[in-house]
Structure formats: C-alpha cells, structure tokens
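Take a look at the structures below.
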Structure 1
Amino acid sequence: MRRGEVHALLGENGAGKSTLMNVLYGLHQPDEGEIRLRDEPVAIGSPREAIGLRIGMVHQHFMLIGVMTVAENVVLASEPRKGALLDRGAAERRVSELSERFGLAVDPRARVEDIGVGQQQRVEILRVLHRGADVLILDEPTAVLTAQEAQELFAVLRNLTAEGVSVIFITHKLREVLEIADRVTVLRRGRKVDTVSTQGATEASLAKLMVGREVLFRVEKEAEEAGRPLLEVEGLEALDDRGLPALRGLSLQVRAGEIVGLAGVDGNGQSELVECVTGLRVPAAGTIRVGGREIGGAGVRGALAAGIGHIAEDRHRRGLVLPFNLAENLALRGYRRGPLSRFGLLSPRRMRKRAFPLLQDYDVRGGDCDTPAASLSGGNQQKVVIARELAEDPLVTVAAQPTRGLDVGAIEFVHRQLLEQREAGRAVLLVSLELEEIRSLSDRVLVIYEGRVVAEVGPDASDEELGVAMTGGRAPAEA
C-alpha cells in the first residue's frame, strides 16, 4: 500500500483477511513469505515490535479500560510522569493536541465507560497515534457505529491520510469501500484475487471479485397479505443490566406472512426487547403472546415451546457453544426429546444423522458434523445458527443483527432464509442497525426510541425520515 492512502481489504468470511492483518501486527507468525515495510524486509514477532515499527491496529472489539479516563487510556504504557506518578495534565494536553490535529474530538477527562461507541473508537485511534503509528489497521471499524458515526469516522480518516498516515480498512460493506478507499485488494480462500482502484468500480464488480459470481443486491419479494397476529407485545416494560428502565410501555405486533423491521440507534431498548421475547429477560410489566399464548416470564424453554426462533445478536455468546462440534450445536434445541435423546441419554450417532442434511441444505462450509464451531468463519457459524433455529419451523423468528460481520454472499443467503419464513406464512421480527437491510426486507418498519415505538413507516421511508424518528423527533405512535 501507498503512503497517505486508504486501502480496503475485502473478502468473504474465512478468506484470510484477519489472519493476514494479525500477521502484519505480530499476533501470528507466517510460515513463509516476506513483509516489506518502507522498502525494507521486516520480521514482526509481536504487537510490541509492530508498534515499534509504527504499525497500529484498532480491533473490532475495543480494548479500553472503562473505569479509566480517555487520557489515561491513550497514554497507557507510555505515560508522562511527575516523579513516580502520572502527569495527568501532560497526558490531557497530549490528547487534546492529537484530537485537534486529526479532528478526533474527545474529552480527555471523560471516563471511557461514560462515552458512546463512536467516541470509544476515537480513543482507540488516538492511542495508536500517540505511539507514532503511520500505518493504521482498522478491523470492521463501522460494525458497531451508526450511519452518522460512520460518516464522522470517514472524516477522521481523510484527516489522517492528509497527514501521511496509511490506513488498511477491513470491511464487508461495499458502499463504504467505494466511499472512503483509494484502492481495494480482494482475497478469496487465502489468495489475492486482484487489487483495483475504486475509481470506476461498482458494488457489483467488487462483489463478483469477492465471491466469484454475480450477487443479487436487491431483494425481490412478492406482496403478501398479512394474516393473524403471531407475535403480540403490549405495554412491555423492562430494566437493563444496570437496573434502569430500558423498555417503557412498548407495544407492537407481527402478523403471519410479514417481516417487521425494528430500526433505532443502538442502545434504545432493542436488546432488552429481544431478550424479553426470547425468554432471556423477565419483563417488569406487560404481556407477550405468541400465537395467542402468553409467554412473558416463561423463560427460554417456554418461549421455544411456544414457537419462537432466535437468531442471536451475538452468535458467540448466545448463538453457539464454540467448543461443541456442529452436530452438538445443531442439537441444542432438540436434545431433550427423541430421536436425539432416549431415557435421558443423548445419541451422538443420531445427532450426526440429523446434522448432516442440515449442513448440506444450509451450505455450511469449512467442516463436518464433528468440527468444532469455533473453527468456522463467521458466515458459516451464522448459517449453523439459522439452520438450527429454522429447522424447528418456528411461528415467529426473532432475527437480531442477523448479518452483522457477514460478507455479501452470506448476507444474500440469510436474507433468502428470512424471506422463505415470510412466504411460508410465519412472522419475522427483524432488529438491525443497517437501514438498507431494514428497508429491503421489511413490510413495515417500526422505529424505537428510548424504549418505545415512536413511529411506523413504510419500507420506502428515506434516511432523513427514519433518522428524525430514531432521534426522538416524532411523537409516539401506536404500533
């Protein structure tokens, strides 16, 4: 890559992007080959050596200490001192100087746990710049950002490249690549396919390089007449993990044969709603009915028995047991009943027999029935979750961020599965931070703000209309 450019790295899940960057940052050691930095061959044995070579990396999952201030996090391990103590004033001045120089507005005195995700990402970038990095690796930097925060990040990247910093930008979002990158390198199955300029490139041309075939970006769906309500939520109230109100009398319905999208800025009660509907959180008040059956407070087994399918927001924490093999993960819903279990004993042979056709039908690549889930790429892990949930023919599928971190091919697959649920006369509640995904799949769009549904709009609503509602700019409306 060149000095002062944004160089995007594209590829399907499992194509080798993260492995390549981990080698560059010293987290993995290559078996063969050469790394050249500033025209000199280098060996990078650890992140400390990478930092010494002025290479910095901001991981998708931030590595900040919440109880410390912004300034303390930025200067950690390279603190200015007054005698044996931290020179707090010097640290704050240094952060202010970097903030002003690169357009990274943050309060150096703010505690990290009290600032938003977009601000935390700025702190991570400041920490790298404080160590003198002139090669910056960003791994899925917009995965947890709102559209506005992503635009703010792009402005920061333009400031950085103007100062001569080179940025490697790993993402699955082709629109972002075309907006921010100068060039893009595409990987497929661990090999470089091509490096192209973004000038003249299109989403379709990049997607074809990634997956080796044409990809359908527009979801084609026939108009369907919605049937009876399958999911009914009325007056739902719930507390978050801190004991503060997260849902404030929320009401909504999802009918048979429709997909209802829930749009909102992250942290406005989406996670608590999903947890209440799927039995993971006990509501403080209100009712939840599935097919007319009350399930509020019935727990996870009660929700599953009533016909809830759950594509979890965090597939590692809630969707899979990573050390379990694929057959075991696919049995997590049915392990208590026949034919998988008899007289309280599980049959590994029957689990494999049930799992094999599911792995085939859902095109799970990278392993077989005995492969640990942890060894699969993110997209194939998501296919395992979807296979398990949809194989139970749920009345209502709750899909929370179902395509987060997935490549265009995997996104196309997930969207097709959700549409098949709709066409089969079932209900889908789609919770996503991707407005394009919400608009593309949904028959109706509900906007959540501070724990309430504040608007209902059609899927043709503009970004501006949705943005106003998502920030509380409209009066509450009935779902």
Structure 2
Amino acid sequence: MAQGEEGKTGSHQSEHFELGMMGLGVMGSNLALNMSDHGFSVAGYDVNQLSCEHFKKEAQGRDMQGFNQLKDFIVSLKKPRLVMLLIPASAVDEAIHDLLPHLEKGDILIDGGNSHFIDTDRRAQAIEGQGIRFLGVGVSGGEAGARIGPSMMPGGPKEAYERVRPIFEAISAHVNQEPCVAYMGPGSAGHYVKMVHNGIEYGLMQLIAESYDLLKSGLGLGNEEIGKIYSQWNHGRLNGFLMEITAEIFSQQEPKSGKPLLDLILDVAKQKGTGIWASEDSMKLRIPVPTIDTAVAMRDLSVFKKDRETLSKQLAGPQQKYAGDRNKLIAQIEHALYVSMIMTYAQGMSLLRAASQTYNYHLNLSTIAKIWRGGCIIRSALLEPIAQAYRKEPNLSTLLLDEHFKQEISSIQVDLRQSVVKGIELGVPVPALSATLAYYDAYRRAWLPANLIQAQRDYFGAHTYERVDEAGTFHTEWGQTLKEQAYAHS
C-alpha cells in the first residue's frame, strides 16, 4: 500500500513502525519528522482530519504513515509498542482511556506534553496494574526545537526509558557532542523538572520585559536602538535563546503597515499554567522563588488592561525623564539583568533540590543544567558554570554559595540596586528586579526581622518561639499586665 493511503492495514504495515505519535499538531508532527530524519519509522495518529492529511504530505518519501483510525494506528506498531502523546494536558486522560483497550502488557505510553506532575503520578499508578509503563517527558524548544533538536526531560520507570533512549538521544539537541536528554528519575520527575524549567522561563521573560521598559519608558529609546542593545548583550555573558529572539523581535515589521510589529501587539500576557504550578509547589515545599512568583503575578496584572488604561489618567506618579549618563544606565541594566538571571536559575535549582528530597526523584542538578544548555527555551551561557557548580558540589543548598557565582553577583549587585532605584524614581515598574534584589539582600543577612513575626504569632496564638541564648521552645503571656489593667477598669 502506498504511503499516504488511509484506513487500510496491509500485511506489510502490521507491526511495522517503531513509534506511534498521537497528536499531529506542530509539536507532534515536527518531532515525528525529526525521528524520521534519524532513521526511525513513525506512525502518526490524530482525530483531526486536516492534521492527519498534513502529516501524510510531510510523510511522502519517508518511512512514516498517518492514520485517523485508532485501531489501524495501533496495529501498525511493533511490539512491545511505543506510543508518544503530544497533545494538550487537558486531553491526556481521554486519550489514555481510548488507548488502553488496544494496548498490551509491556507497551509503553509516553506523555510528552506539559502535564502537571501530580497528574503524571496518578496516570502512571492507574495503568501500571495492567503492565503498561508510563513515561512523563518534558520537551522544550518549541516548534523549531521539536524539528531540529529539543531538550528532553524523561521520568518514569528506568527500564522503560532505556527502551526509548536511543530515539531520544538521536533526536535531541547536542552540545559538545552530548545529547540534551537524560533520565531525570522515577515517577513524575521529568514533568516536575519541565515545570521548574518553565517557571525559570517565566522569571527570565519578565526580567527581560522590565529591562525593555527601562530602556523604552525610562530612557526613551526606540525599537531599533533597543534591538541593537539586546543583540550586543546576546554576544556577551547574557547570551541565550531568549536574548537572541528578543533582539530579533525588535527588527520585525508588520507587512501591511511597515510599522514595528512589537508596537502593534496588545500588552496582555497569557499563560498556560506551568509557571503557576511552579509557584504553588514552591510554597508547598517552602522554597522561596520570588522572581518566578512575581512573573506569574505580572502576567495576571497585565490582563487588567481596561483598569490600567483608566488609572493611567487618574493615579499620580513621577513624571520626570532620565537626565543622567545614558550609556552608564544601559550598562547598569545589563548587569542587573545578568545578576537577576543568575538568581532566577538559583531559585529554580533550589526548588528542584527540595523536590528531589521530598518526592524521592534523586535528581542530578548538574545533569539537568547540562541538558538545558541546548535546544530549550532557557538555554543560556550561564548553564555551563551552573552545571560545573553542582558537579563540584552536588548538595549545594543554594547556587549563591558557589564561589564563582558569589563573586559574580557581589561584584555587580550595586548595578541591580541602581537599576531598581532608577525604575522607582522614573515610575517604571520593575517588580521582578525588585523581588530579586530583596531575595539577594535577605540571603546575605545574618539577621532578619522574623523574630518580631514569631513574637506576634506567640502573642495572638500562643504559637511559641525559640531563643538565641538557650535551647528549647518558649511561650510568653505577652499582654498579661495590660489585660489585668483593662479588667480592673471594666
């Protein structure tokens, strides 16, 4: 039967394909093509007829086949079967329900979408009794990454990963001839790492947006000049994917009007939930990630566009323009962004460390930093020294304790301070930069005013407190004298 023909399952097609891709949208079809490029045969399935037809056109001349009948799709796969789902997280349960009657003991299901790690654990437990193994795999790199090489974060049964490892290592991005994929750990480890990856991504994007606001609203620079600044920064220690695409965004013009496309985009940021999940679990594990939290909050605040437009005419604020050394402030903003990015990665790595201990993932933080060096959205020149820091000291409680980063941050933290001050003076909101500075200042303090909070908690709720001068737990009847006086005069 010719490739592209639908609905028939000739004998030479039965148990032919090495992997089945369920979901033939941009990510699924591109990842399938990537697999084909590396010599793997792929069957594709999608309920959407148009997606299936597009896949069939792409499959011409390749060892690939598109199906829109689930039974035919399953029959075409070699046993034990490998089925990878690249569909919205909200559709995964339904897809598993549809697949299970067609699967057998020993088959492997791979969820390559942005599923919540809690759902991944639940799904794995639900099907393991049937002898079907479940891998939760974080895939980063977007459309281009899927096609030419993503960063991949697989978690689940180790033996199941070993089955798919040759495919994943072949199709992933490579840095210094090393694949940007590695086994993360058991259970939902892969999806948890991807969740934190996305939380870091939120933080970095918000920091870059605030630097843009300082350059645009604070210094009054135009798009062309700002684009050149970001391009220069990308050729230095701020080198990374997000900086690279930011520089390109400023040069993009809208075809019809010839105006800068960026200026025509509504200033309302959407989100799919992974950043929120990272913030939620950080609170559960009591690991502060203020830059990520702030990034999530600012996306939420951006949605209130109508209120912002109204209040822009009614609320008072600074009206002054920057009158100082422009080049000096630009250099300070670059340093502020660099320091803040380090501390955003530090927050994410601290969360991964805590999650590894709490959920028994046994994560290798150095390996995680290594596989993020290529293919993914947060790839950055910073990830090589981060990998080195955790290779040297795997149990590092915070990246801020690493000698290299300690010196880097200490030497230019004053520029983060100055950038925040200028933002405040000019009325340019810099909440993520401010939160990052507060995180730094809190970490470098041997004493924090938390003693007052403990005193207040003990006062109104008898929650007790500890002392600096002796061991034990204490409680004080703080207002007893005042209570007695009030009773005497009642």
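Starting from the value -10000: which structure in 1, 2 was helix-only ellipticity at 222 nm (-39500 (n - 2.57) for each DSSP H run of 4 or more, over all residues; to 500) calculated from? Going through each structure in turn, the value belongs to 1.
A value of 4.8 for distance in nm of label points 7 Å out along Cα→Cβ at positions 93 and 221, calculated from one of 1, 2, originates in structure 2.
Which structure, out of 1, 2, was relative contact order in percent (Cα under 8 Å, 6 or more apart) calculated from, if the result is 12? The read-out comes from structure 2. In this comparison of 1, 2, the computed figure 52, 29, 26 for Cα extents along the principal axes in Å, for residues 61-188 alone is attributed to 1. Comparing distance in nm of label points 7 Å out along Cα→Cβ at positions 253 and 269 across structures 1, 2, which is largest? Comparing 1, 2, the top value of distance in nm of label points 7 Å out along Cα→Cβ at positions 253 and 269 belongs to 2. If log10 I(q)/I(0) by the Debye sum over Cα atoms at q = 0.08, 0.09, 0.11 Å⁻¹ comes out at -0.59, -0.73, -0.99 when worked out from the coordinates, which of 1, 2 was used? Here the read-out was taken from 2. In this comparison of 1, 2, the computed figure 2.6 for distance in nm of label points 7 Å out along Cα→Cβ at positions 389 and 421 is attributed to 2. Taking FRET efficiency 1/(1 + (r/R0)^6) of positions 53 and 245 (r between Cβ atoms, R0 = 41 Å, to 0.05) as the criterion, the highest value among 1, 2 goes to 2.
Every number in this text was worked out from the coordinates using simple rules, so none of it is lab data. If you're wondering where the values come from, they're calculated on a predicted model, not measured in any experiment. Cβ atoms are built from the backbone, for glycine too; each structure is taken alone.
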